[in-house]
1. For relative contact order in percent (Cα under 8 Å, 6 or more apart), the calculated result is 15, so let me know which of I, II, III that is.
2. Kindly point out which one of I, II, III the value 59, 50, 33 was derived from, the read-out being Cα extents along the principal axes in Å.
3. Assuming 25, 19, 12 is semi-axes √(5λ) of the Cα gyration tensor in Å, for residues 42-137 alone as calculated from a single structure, say which of I, II, III it is.
Structure I
Amino acid sequence: MIYTVTLNPSVDLFVKTEIELGKLNRAESEQYIAGGKGINVSLLVEKLGIKSCAIGFVGGFTGEFIKNSLKGKVSEINMIECEGVSRINIKVEDEKELTEINLSGIRVGSQQKEELFEFLRNRLTEEDYLDISGNTARGFETEDIETLCRIANEKKARLVVDINEKYLKSLLKYRPFLIKPNIAELSGMTGRQLDDPEELIQVMKDIHEQGIANVLVSMGGDGACLYDGSYERAEAFKGKVVSTIGSGDSMVAGFMYASEQGMNGRDKLKYATACGSATAFKLGLADKQEVEDLFNSYGKQ
């Protein structure tokens, strides 16, 4: 099973309108979606055909919305109640650009943290993945993220980390199965610009040699690359980008699915890229057929 931890889930409110600052603005349309990187991973791996357990911290009426939104879509849900109200992230679209306002959300206490740790200690096995994704909630510190990594190591579960670069560098010592920074995050993590392809390859190789099996780097319109002992590059799929929200999470989900199917490194990269692109070409997460159609078209576009 794939266990995903979303430390600060959200209700994403998508609003379409033309904004005029200082004036009353009326929405042309609105849509509410349960959000958070780990939640996105859980939702997509379920669409692809793998069981998942979505874990996280929630609170208040928005927390209830998040839990209800996942029912029937994820095999297991373990959302732990915390103080406060789960955040609402407002995403305003006009004809030219997307403007986002992300709120702070809940606060996690010591009791809730221990409930999470104990759940994972009792459930994880070497057959499982533990995916830690997204921003942390208030009260959940760097040492708590490290505790999650240690539990994964103790249980020999495959650790997947897709988290802010300020935390990622310190987590490499836990030898994740997969990390997925974007090119800007990898630059920030290493303090290097990485404009030169040879330098990028060397940085990915250096990280791999620290015991990270798969270093997957997303590069937006330039595609993605993977270092798993050898270097692979996949070009971006052609299509109209509707929203990049959830695209990186879809790549993570696709890579784990492809790994479970026994694909080779190049095909795992292509499948992950197909997942990210299929999500980017619509509002919301891709469906399996959309992913498969792109994957099978690779090199034919």
Structure II
Amino acid sequence: MKYKVFIDGQEGTTGLRILERLKNRSDIELLSIDSDLRKDKDERQKLINLSDLTILCLPDVASREAVTLVTNPNTKIIDASTAFRTSSDWAYGLPELSKKHLDNIKTSKRVCVPGCHASGFVSLVYPLIQNNIIEKSDIISCVSVTGYSGGGKKMIAEYEDDSRDVELSSPRQYGLTQMHKHLPEMKAICGLENEPIFIPIVGDHYCGMIVNITLHQKNMKTKKTIEEMKNFYRSYYSNQKFIKYIERNDSFLACNTLEGKDFMEIFVFGNDERMTLTARLDNLGKGASGAAVQCMNIMLGLDPTIGLVL
């Protein structure tokens, strides 16, 4: 059986990576839109409702509008924007978090793809909350370094311009007002009472990211040594193919190691008193396009790994 899939917004970085993952699959029939009609509402509506599943790779406002175009009750929607990530009507597309999350994706006709920074943060923090290792009321600090592809075509062009500003050769902190668009998602999905203190940084590399949170044993509700914390994550994600605990003893950890891959690595560094919990992923892989394809596979009842790079 071939499933009809439409990518609404396939010209962007997320859409292009999804297209790359799907274009050679024998079980998928990609519905194409003429480049001159890609913003034509009627043509988009026709293709959305002809599809078994549509993936929205659009800005928030355009995603919300696209959902209103759905008239076919059988059409399933995956949204890669920020628009629906805290909506109770949408399944959150991180199936590794719990059986409930996986089941929601399997049965829902509306699934949102997690944000790239949020994917790492939630994968680290949600298990701690659910297992009473930290309190929901705790104030969490997060530092995340990402490749410039996360900023879309405009930022990519800036970084790849031969006459670019010299400051682009240095890591640049942003989200300085503590109002980053991933913060509501981080808070809501983890069940936190407070938004975390979040410091995102963009680096001079195309893609790949590391997300870090710090944990002091004194502040844990359930005290754990570093070995116990390593075993905790090793066990929590033991049966997962897309999130893996990795033991590392290196002096450095690079952001771009998983470029082109669709899985995430979890690490625990430090000592019994002070720990750094780290998630490493490709911001365009498990942090965006790879996650969308994984959710699509699950929603269509297919092997979640088909077409993905693990």
Structure III
Amino acid sequence: MDFKQIEAYVNVVRYKSFSKAADASFFTQPTISTHIQNLEKELGVKLLDRKSRSVEMTVQGEKFYKYAIEMINARAQAVDAIKSSYDSIEGVLEIQSSSIPGVTFLPQLLSEFKSLHESVQFYVSVSDTQTVVDNILDRRGEIGFVGDLVKHTSIRSTLVNQDKSVLISPLSYKLPKKISIKDAFNHPFIWRETGSATRKNFEIAASERGLDHSEMKFAALIDDLNGVIRGVESGLGVSIISESVADKLEGRVGISEISDFDEERSFYMIYLKNSSLSPAAEAFVKFVDDKSV
């Protein structure tokens, strides 16, 4: 059994795709496929079900997966211990991030960490908060960044950043610099994902003020922040985004403070409590913790 085969298997499971696994491990797709085939042949069982549109584990694959993770991390920790050098950290650090961290503070964190550990490579997947949490729990990535405090017994959360949410609108709307949630309901909304922490918190705030969020006007559901911004610019509707992102759009969209939704958004780094992390992930967690103190 070769560690490259195990790594290939873990990445295919994490990303439910041979092509995405190839990207994450910086291999070619045919190489990934060959590693999986050889691993299945050696074990004498089928690990993956390739019939569906996304690749899923078989029953035997699920049993093997948890051991595969531990083997990879144990090997990396052993190598790191022998080298006995914090500066020698290398490997691919797999990160799950919700939209706002992914386009605001996370790139800077990665750049600063990369300057300390040049041999580390990053694979970052951007989705919504709930998907990030689910992926971390399923070990599809070691570290996550989300816009909501995760209250799960298996996950450790660290506050790393805070920001404020604002309403952006097409310039043609000519909305005032300050607007209420009730007034915002008069305009069609563009939302990112159903699992978005921003959307969930806004709907809670609306409900607390006696507003039924089901009566909101919906223009579109777009699972990409850049797509949301382009939709607002084109006049499709309004949306709620991070103030730090909105500030970069000055002159392209209208920006309004929401008078009764002025709470600061908190962003957290998350990872599994009782699971061994790779040396690269451990070093990154320490790096972020030190900056957050």
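1. I
2. Structure II accounts for this read-out.
3. Values: I: 25, 19, 12; II: 29, 14, 9; III: 29, 23, 10.
Of the options listed, only I reproduces it.
The numbers here are math on the coordinates, done by the rules we state, and not lab data. The shown structure was predicted, so the numbers you read here are calculated from the model rather than taken from an experiment.
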